[in-house]
Each structure stands twice: as structure tokens, then as C-alpha cells.
1. For structures I, II, calculate mean count of other Cβ atoms within 10 Å over residues 325-332 and state which one comes out highest.
2. Tell me which structure, out of I, II, gives 16 once relative contact order in percent (Cα under 8 Å, 6 or more apart) is calculated.
3. The value -5500 for helix-only ellipticity at 222 nm (-39500 (n - 2.57) for each DSSP H run of 4 or more, over all residues; to 500) was derived from one model only; which of I, II is it?
4. Say we calculate distance in nm of label points 7 Å out along Cα→Cβ at positions 61 and 685 for every structure; which of I, II gives the highest result?
5. Hey, semi-axes √(5λ) of the Cα gyration tensor in Å, for residues 437-564 alone derived from one of I, II reads 31, 16, 12; which structure?
6. Consider the structures I, II: one of them gives 0.60 for FRET efficiency 1/(1 + (r/R0)^6) of positions 173 and 301 (r between Cβ atoms, R0 = 25 Å, to 0.05) as calculated from the coordinates. Say which.
7. For which of the structures I, II does the calculation of distance in nm of label points 7 Å out along Cα→Cβ at positions 397 and 421 return 1.3?
Structure I
Amino acid sequence: MYKKISIILLALLVPISVFAAKDDKKSTEQPPVPTETSQNVMKYTSSSFTKPEKANAKPVKQKNSFKGFEKAAENEDLVLYVNEETLAIKVQNKKTQYVWNSGLDQPDQYRLNKTWEQMAQSAITVEYMDRRGKVKTESITTNDSRPRVKMTDKGFTASLYMNQSKLEFEVIVELQGSDLVVSIPESEIKENKYTKLISMRVYPFFGAVNKNDINGYMFIPDGSGALIRYEESGSKADAPFTGSVYGEDEAFKKTEGKKDGKVTPVEQIKMPVFGAVHGVKQNAFLAVIEDGYTYGDILAYPSGVSTDFNWISSEFHFRKEYYQPTSKNMKGLNVYQKSKNPFGVKLRYMFLQKDEADYVGMAKAYQHHLTDTKQLKKIDDKTGVRLEFLGGEVKEGLLWDSVLPMTRVADIPSMTSTLKKDIDNLFVVYKGWSEGGLTGTLPKKFPFESELGNSDDVKNTIDRLRKDNIPLYFYSDYTKAYDGASGYSGSKDVAKKISSETISHSEDKKTLYYLSPEKSLSIAKEDAIDYEKYGISNVAIDTSGYTLFSDYSKKKTSDRNQTISTYQKLFSTLNKKVGNVALYEPNTYLWSQTDRYLDIPMNASNYVFETDTVPFLQIVLKGYMPYYAPFSNFQSDSEDQMLRMIEYGAYPSYLLTNEPSHLLAKTASKDVYTSEYSIWKDKILYQYENIKKSLGEVEGEEIVSRHVPQTGIVEVGYTNGKVIIVNYTNAAYKNNGVEVEPKNFVVTERGESDETTRQ
């Protein structure tokens, strides 16, 4: 995880975006922001924070026309209408009478060329390759591809033949309670032998907004979560947001040469969701991609990018483009997959109204969906601290390498026992314990490195920590394999790209490979036996929880769906045969097999078109799973970072060593520049004290509200009635008898603001 240390530092050192929206102080519910330095005000109006909502925003007014639409279905919550020529739909919320449109009633009034108008009015738009290899686009209205529509009790089923591309689909649209479900079965997707399906957009303009006609925003699951507010067209962005669900597939990436310097990557999408708000606290929807997410992208086009419309949708890739080398010097050409990826599409639109119609309501709706589908389970969530100790690291020598012992396993209890006097809930991860140290040994993990102790030392340390009620997790990884390490075959066990190249990366002068999913599962089964021998009953797994790729090995291929299935078996094996499993940044499909979420994203990617960062991911998980922020000892603005942890409900983490960190200067862990326990002990206690005073008041509770009354002030409400008010600014904040000092927080009761607990 050392790469993440440099990423955090780089992100914090980047200047605040000059594209931040203007401060909307005059239209907030509370008095204007107190006078501060312009730099301070600019920081908290940037996209790294959440802006106040406009006060007294006008209700959204509609002039709906149902001309050309037939009623398809109705239940207690919704009414569904369909245009049988284009499959465009209108969905009326019976509680608010608001109508959601998939198209435009009067497209001639807007600046749209013919191609964009066809896409806006059609349920389906496809990209395909013709017999000459040219890539073309077709919508239902492009060549008057009239569907055959059959009404059902819940909606309609449409058989669709695209006249130009000769592609066939079946589109099923149904009302399910307060949800709308759109599905395209895999078995009903048929290609012509001369044309090949590349990608598909389903109801791309559903909920589209022209310019800033409506007070609202689009939500994207970028990092912790981000908003794109509806604004006038401008030069703010020249490209849309395009994010691959669960990250890009390494099997289709072009192999790049070694690059100088470090590049800060964008945050990965960990949840297959997106949404839109039409009038904050008025109307909103959250869309969940239930099928097709492994080959799905989330698209968000702000006004001014291609059209004047703000629109958000998903795109599904049935064939991916990739670079195929044709010579040893890596010359080659871009081609598409020959075979179609095997999947169907299913989208669930959840409609929200009134107090639920914002990003908090979306997060709660997704939380309920995950619990209903048993993808999220409730785990004991107590305020605590993660201490991650680095054991040994490889030290290069002239003739042979040696192991540099930074923290021997027997050293841990003496450090934790001191902290335990003041910290109720400690959680320890021990990394670099394998023979050979942290880097260069994977996938082989046993035996235990002799420079760090022996099997008796391991068992004694586990027992001593257990008596103090401190879980000890042993760090590992089931995806990475280092070049030259033992325990795998470079020809048989390494995952391959579709271009037949190995999936590999350079990491501090070393080459590491991705293991085939089946090999990873096999190794986990073998390791489970050794874990038991050492008395290990807790493991913390890196990389495997957030890395999803296809494997095109000749021996056994694995598409992304199959990789998910194999990894689920892997972690199920560890849960059953070893014990608890903590995962670093796990994707949604592994949440039910995780007991702690490590290194939870605390920011978005800060794209130029993003206007706000929000803790959507944290709202989904709070009260269900304890989650821990990245290491606090590598943050440049520790005070703001601590306040963000309090606001986001995240617990602190530290990467520590018993020996001085300067000893790592010439190792692969050289980024660990400040880690000595004796230096950080007091800071750990100070931070925990503040976390306990705040988050200790809401242990096991869920976040139910989040309000930004003015720039730099955030109020977070919990199910037990507690409200945590965080003041990031350099001036005191006063409201309803409550005063929050600068750079501070207050815990109060909802509706009883005069009864406060202050830091």
C-alpha cells in the first residue's frame, strides 16, 4: 500500500482548483461566512468540500405532454407511460405528481444536432462495427426501427430489430414497487454475421436537465462520492466523466514502458450506482446497475460538453478495444474483441422524494438495497484505531539481499499495552512478516521471517494481544506475484492480457505480475493450513479486494464475472478456515465477506467539472461496517484531516515501526519517511481522544442527515438523535445557542442545541 502514501501527499500538495464555483454565501440559510482570509474561504468552496444548498430554491415546475404515449402500467407508487415507436418512457411519481422523462417533449427548442436528438429520444443507442470494420452509431429513431411492444401487468416487453445494424434485442421495462427496472436479457441479444455489437447505452437522457433550468445535481460514485451541479454552459470542462465500474480491466490496457516520477491515479468506482436530483429535497432518483456492471461505464456529461444538457447514464461494452502488438518492438494496431462479452443488462431506478431527494437519501436507498439483497451485513462498529506495523523489508546487498527488521513481532505487545491504557479499541495489522520481508516474496508467505521472530513468538504475541482484546491481523495479498519469487510458475500461473502479454507492473525497480484467479484460490487454500499452524485467525488482504481483471490464459480463461466468483470463493475459504478478513478498499461484491474496510477513500478525484465532494460511500457503510481512513502520519494538513474523519465517521490509521524510519531510505519502502512509534505515540492518543469524543457518541449508529449551513460548516445527524457539527474555518460558528470554535467540533442533540458536548 506504499503507493497510496505518495498518492495522498501528491493530492494534498496540488493547488486548490481554480475552477471552484463562486461562493454562494448570500443565498444560504444562515448568515454569511465570517470574515476570513481569502485563501481559507477559497479552500472550503473548492470541489474538495460540499457547498451549501441555495436557500428558498424555487419548486421545479413542469409542463408535461403525454402526446404519443400510452399508459403501460400503474401501481400504488408510480405510473409508467411508453411511446411505442421509440420506447421513450415517462414515469410519474404519484406522491409528488413529478414526471421523469427519458426524452424531450419538444426537441426542436434545444441546440441538438440530428445524432444527439436521435439518442435523446431513443431508449437504446448502440455502437457497432459494420462488415468493412467501420464503427458506427445507431439509435431506434435513426432508421425508424419500430419495436414490437407487448403490454404486461407491470409494464411492457419490446422486441427490437435495428434496421441499420441488424442487431436484435428484447427490452423489458417494469414497475416494482417504487422502483423502475429495465432489463435486456443476454439470451435475446442477437448479432448479424456481418455486424458486431460494440457498446450500448440504455435510456441515456433519462432525467436530463437543460443548462441550469433546475436547482440540482448529478451524483457520481467517484471515490467517496462527487456531485456535478447543474450550471450554465461554459468552458469549465471539455470532456465528460467516464468511469469504469470497479476500475479498468488490466487485460485490455496497453503495456506502457517505465515512466519517471509518480502519477496520482483517479479514484476507482467501487459501487455500480449513479443518480440525479431535480430540486434538492424535491425529486431524485438513484440508478443501480444490477447486471452488466463488470463491463459497464458510468457517463456524466455536464452542460457545455457536446450539448447544453446535463445527463448521466451507463454504457455497456460488449466488445472492448485493445492494442495488439505485431512485433517485438511493440508496434501494432488497435482492434476489438472477436467474441462478444457474455452478459445482459439490468438497471434499477429508485425514485426518491421530499426529504429523501438528495445524495444522503440516495446513499440510504442503496444501503437498504444492499441489506435486502444480503450484500451488506451489520457488524459491531466501535470507535477505534488501526495500527499497522511494518515488520521487515528487503535490503539490497552487493552479493545477496538481506532483511531489515523494523518491528519484530515480539515488540508489538509492549507498544500496544501502553496505548491500551487510553484507547478502548485497538486493531493491529502486521505486514512484512513473510520470509524475505515485505516486497519480493509474494506469492510465497511462509515460513515466518526468522529476523522477526519464530513460531513461538508469533503465538505468544497473538495470545498477549488477545488478553488485551486486541485483534492481530496478518497482512497478505493474493493477486501480486514478484518476479523471481517462488511459489508460482511464470508460464502457467500468471494472468494474461487479451493480447497474450502478461499482466505486469513495475514497482520500485521490481516487476510484479497478477496471478490467475484460480492460482490465487489454490494458494489461499494452502495458506489456510499454515495460518492454523501459527495460530493466525485474522488476515488483512491487499490488492485482491479492489482489483478486478479478465484472464486470457490458454489454460483457463476467466472473464470479470468469473474472477468475481473465484475471489468470492477465495475469501469464503479464508473466512471459514482462518477467521476474520479485513480488506483494503473492497468493491461492493466483497462487502459481505469483509469485517473491516481499510483505507476508505476520503476524497473524490477532483475533476474540473466536479463541484462538490460528498461522503456517499461512508453514509452507505456507517453503522454496518467499521471503516478506517488512510494513514494519518502521512497527511500534510493533519487538523483538517482529523476533522474530515470526524465528519465522515472514519477511524484513524497509522503505519508504525519500532526502528527509525530513516533506515528504510534505500529500500522499496522509502516512502515511509515518518513511522517511529516513539515519535507518534502522543499524536495517536491526541487524535483518538478527539475521535472518541465525537464518533464515540454514535457507535453503531447510521448517518441519517448531512447539512451544510454555510461554507466550511457541516452538520451530520445520526439515528440516535446525535448531531456532530464540524467547523473547518478559522472563525467561530454560532447557531441556535451552539458555538463551535475554529477548527473544532461539537456533539449535540437534534432539537436540543443548547445541550452540547464540546471538545
Structure II
Amino acid sequence: MPYAPALVWIRAALEPRKQVAQWAIIVVIAVLAGYLAVLLGDPRHFYTDDTEAQYVPMWQLLGTELRAGRFPAMVPWEWMAGNYSLEEAGLYNPPQLLVYLLAPSFDNLALYATAVKLVFSAIAALGVFRICLAYGARAPWAAVAGVAFPFSGWFLFFDEASWFTSHTGTAWLVHAWASAVLYARGRTGPIPLFVFLYLALTIQYAFPAVESGLMIAAVAAGEYLYQRRWAPVLRLLTVSGLAVLGAMVANLPILLSSQATWRGDVSTIHNDPFLTVPWSESLNASLPSTVPAFTAWWGHVQPLPMVYIAWFVIPALAFIDWKAAVRTAADWSGIALFAVAALMWTAGPGAIGPLRWPARVLPMLAIALLVLVCVLLSRYGVFAASRRRYAAAGALIGLLFVRSFSAAPKLLERHVLAVAVVVALGAGVVWLARTRGITAAAALTIVATFPIAYAQVAAAPATPMSYGFPERRSEMTAAFPDFGGRTLQLADRIMVRDEERTLAATYGSIALGSYAKNLGLQYVNGYTPVGHAAFAGLLCMAWDGGTCPDAYRKVFAVEPSTDTPVVDLMRLDRVVLQRAQHPDAGEKPAPAGWKFVRYPGHEQQIWVLERVNPLPSPGDLIAHESGVHATVMPEAGLTNRATVSSGTGGRVVLSRLAWPGYTATLGDREIPTRAVAGVFLAVDIPPGTQNAQLTVTWRPPGLSISLTSALLALIGIGVLQWWFRRGKRDTEIGPEPVAASPAPVEQPATVEA
């Protein structure tokens, strides 16, 4: 048969792909099994802290807006957290939009949050799997690294449990890393790297963006050391630059609006001990009982295994042929460079502009060490019987025990048990590798992840910032008052006792964080990591939407330049007072024009103030006129119009927060906008204005620049892809392929003398 050699060659080429696909499926199934183990330890593990108070309610609101045909870059009535061009919303990230679109269809919020996080954890695991393969790891060991990562300490207990943007950003970053290596080595084109970097950069969270830059720098340096050519490095940096240009639509508004927010000072660098991890702690990565000693929410000794990576990662160092590994160090130098950079970052400074709490970089260290160890095990692993290697492994485990005992000596029994578990598992893996092959050894390594994750989660205390929100929206809505119109709540979550965090008590009357979004109610309050600094100062409102006791006086105080109460400038329909914070408010006279209204069944938790007479012209954005006659300005999205006249000149104050990005036109000419009290958007109307149309529009700052840069990025990546395909066609022209030898059959390791 004339085509037999070619068929043999094709079949041999497909065999490794088939094995990789099989192990990729195993990775996904293993992550699912690990999630089930975690849920057995704590059914609410993936629905706590910021997830329940910020992200899941935001998914509900943004999904509702998208289903109504509105792109929610700004939700104006949500004063505290409504500028979603700045919030961690990822509005230009297609997978994020899919999460939002699906969210309103789910009543059980904990179930939906867990399902979403499972998907992104599987994506992250497959990304780590791909990195290992890109550096030449065998599929079983690559799968070990991929499965281990989602159950590493910091990622499991913080990013997956609470901080969703870090979770998703990391999921895309690891795929960008794999694609960067493959592109630099000519094995794939530029589009995968561009797409994954774009996804990591459009999460709108600073850490994944900076970590992506650090990763690209490490890969570029490593590839130069490996290939000794500048061309691959320049190609890699060019695609990365194009991804940055494409992602400007998500990030430029943040930079241009930063001075109005709490995050305005981006140049400050300072150090403090909070969540700064000493190197000795961050390297204590393989004892499941590890509880590190550094300053955080629980004091000096933390009750969670924050620095844990995987039970095998440190003992495995004893089973690597380091002499052979060092001879090819240039090949894997990019991994080592990234690991060193991450390790240095975890130790400080405490804050670099908006990048605070260096412990947040621990997942990057986990990725780097898992990839490095599994790549070296694949290529230089030696599992033959050797007293020297067994002694080295024992010494490493002993060091882990000493470090863990030093940090938390009261947990001696747990540390001894953990040592016994690691020794037993390690002995089993080495025996399987020697007698049954790498596949069996990798399988045991993966399976051991599940009971360890269960034990760690089951033994962990509740997150100190957990809100304990109910899980079902239908139950929340049925218990909560039907507050129509715009509501401002004056409350503080610190005043809520643990036993009151139930629907029958607090959550039937008070909306902490962004709880009101779950209910479909229009609350001024909301959870925000960004914050409009002037508005927060006006009502002493915190990041979680809570207020100080003096906010009651402030909201009914008169703004001097307009001689109008703040509550009227905001055009509020209702003010809800937490009784624990304002115990006597309802027993005193209500402010002028307002009355206390009873809501049966809720009197134990709240006082409710509503207007004696409803606001005239509901939906009118004009809150104050001075020397101007204006028609009603109906609230109609982000472009609003009214007809104005002024003989001597005057001012119109709108019930809008003065975010950067507003423009005003009078007729066919642009006029400046300004802020009243640093908070309220205002427009000065020039003298002699007669029946002119005033148009006020908000758009994300720098939108035209961002769209232009995105177009240039797409053109650039198209050119690079064409160039790559042209080069591939040139190299593919050649003689008919010859038959290849079948893929080698895995053999048990030989016994070392």
C-alpha cells in the first residue's frame, strides 16, 4: 500500500494527542470530585464573604440589565457602586457576561455560585495542565499539577471561596502562560495568547493584570535563555502589547477616573506586616496541617493553610535527577524566574499603589512550584530504590514539620498526623512508580488531594468577613419589605450580632453589602472596592455600604451652595434606619417633610422614613435650579435631555453622582460640567439662553481612544496570524513523511543500586 507509511506516521502522531485528551478529561473529573469533597466539609464554602456580599448580587443586577437590553456600564441610581466601568465587573469579558446573563434564572444563589466557580476552577486546572505540557511534561504529571492547584491553600480558601475576580483572572492567566510558551516555540499561532491575555486583563482587577505582565516578562526572559534568539521574544512581546491595547476599553476608564475614587493615589509604596508572608512560611508548602505565622485577620497565627500548595511538592524534590535537570536549566528557566519573582513579592512591600496584601500572590507561587516540580519529575524523575533519596525526602518532611510546629506548636498532634500521612502517601507513590508505572503513581497523587481538601475545609473556622446571607432569592424577597422607589439605608454590619444573621431577623429588613440587588430593589448603598471618595465622605459610607451614626444628620442637612437638603438633591423616596445604630430615632420628630412609616413585622430591626408628599415629577433628574427655568429631564439611561432658559445665567444641579465621563451640550455646543460639594453633577447655563436643549451624557472616560486601540489590536493580531500561517505553509512544504515508531510503552522504573 503506497499510503501505509503516511498512515503509520499519522497514527503515531495522534497517539500522544489522544493520551493528552484523556488526561484532560481526568483533570476536569478530578476537580469536580475535589469540589464535592470540599462541599462535604462546608456546603457554603464557595458562597461566602465577597462572593455573597458583592459578586453574586452584582451578577443578578447586571444580568437583569443585560436581559432588558441595557449595557450596564453605569447604573446611576446605585450611587455607591453603580459605576461598573470601574467596578470589578468585567463588562468587556465575554465569559463574565455569560455568567451575568444566566444568573437571574437561578433562585439558589449558593448553588449557582458554586457551579460558576467549578467551571472556572476546571479552566484553571486545565491551564496549569497546559503549562506543564508546553514545557515538555508527560500528561500524567501535568494532570497532577493541574488538579493540585485549585486545592492549594490560598486559592481554595480565598480566591475560590470569596474573591471571584482573582479566581477568574488566574484561570485565564495560566492559559496565557501556556500559550505564550507554545507561541514563542513556534508550536501555535498568536491568537490563543492574545485571547487569553485579553481575558485576564479585562477582569478589571489589578492583581491578574500585573501578574500577567510579570508572567510574560519571565517567559520572555526564559525563552531567550533557551533559544538564544530575539525573534521569538519580540513576537511574544508584540502580541502581549496588542492584548494590552485591546484591553484598554476595560482599564483606561479606571485610570482616568481614579482621582475621584478611594484608589486615587496609584504611586504610593509602603510596607506593613498585614498579609506580608515571610519566605520561610511561603515555602512550607507540603504539610496539610500547616497554619502559617504572619499578621492577618486572626492575629499572628492563621487558622487556615494559606501557604499550603500540595502534599507532594516539597518531598518530590528528592526524586529529581538534579544534575541532568541543571544541564537543561535554560529550557525551564522561565518557570523558575516566575517562581522567584512571586516569592519575592509575597514578602512585600505591603502596598504598591492599589496592590495591597502581598499574600494574594501566593497562588502564583503555587502555580510556579507545581509546574516546576511536575515538569522536572516528568523529565528527570528517578523512583528507583535509593537510600540516599529516601533520606533526602525524610529530611525535607522533617523540615516541614519543624517549620509548621514552630508556627503553631499547639497543633503538635495534627502536625505529627500530617507527617505520617505525607510519608505514607509518598511511599505509596514511589512504590507505584517503581512497580506499576507513572500512570498509577499519578493517579494516587491526584486521589490523595480529595481527603486532604475535605479535612482542611472541615477543620477551618468561618471566614471572619462572612455575612451568612440566605441562599434563595425567593425566600429573601418574601421576607423583605416591598420598598419601591429609591432607598438610602443607614446601618452598620458591625451592629449585627451573629445570631441575628437570619431571615427572621436582620436579613428580613436590612440590606447589607449589595444584598438589595438580590431583591431587585433600588438601594443607594452597595458593596464597592472602588468608592466615590467625595460621596463616601458626605455620608461617611464605607466599602460595604455601611454608614456611621452621624450619616442621619448629614443626609438631612442643607447643602450650603444650593440651600437644599442632601436627601432632596439625591431625590430619595425613603431612608431606612437600623434600630441598633439609631435606637431612639423613631421616638423623636421626623425631619421636615418626612414621616415615620410602620412596616409590621420589621419594627424590631428598622425605622422607615418616607416623604409626606411624594416627589414631584417622578424620574426627573433635575434636583435644583438656580436662575434657570427647566422642563422635566426624564431619566432615560445615560443620555438625558431637558429644555432650559435663563436670562441672567444660572445653574442646574442633577441627581447624579459627578463621575468623570459626563459631557453636556447646550444646543450644538459643549458646555462644561462641574461638581457641587464634590458629589452632585451640575451644569452652568449661560445668560441669554432661550428654550435651548440641554443634553447630559455619560460615557466611560477615554472610550474613543479605547475603541481605536482595540481596532488597532485586532488588525495587528490579524497580521501576525497571517505571518504565522505563511511561515507554517513554507515549513510544511517538503518530502512525504516517513513512518514513525509507535509511541513507547510505559515501563516500571528500574531499581537503582
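Bear in mind these aren't lab numbers, they're just calculated from the coordinates by the rules spelled out. This structure is a prediction, so every number in the text was calculated from the model and none was measured. Cβ atoms are built from the backbone, for glycine too; each structure is taken alone.
1. Of structures I, II, the maximum of mean count of other Cβ atoms within 10 Å over residues 325-332 occurs in II.
2. Working: I: 13; II: 16.
Of the structures listed, the value fits II.
3. Numbers: I: -5500; II: -15000.
This value belongs to structure I.
4. Numbers: I: 6.4; II: 3.1.
Between I, II, the highest calculated value is found for I.
5. On the way: I: 31, 16, 12; II: 42, 19, 14.
The value was obtained from structure I.
6. Clearly, the read-out refers to I.
7. On the way: I: 4.0; II: 1.3.
Structure of origin is II.
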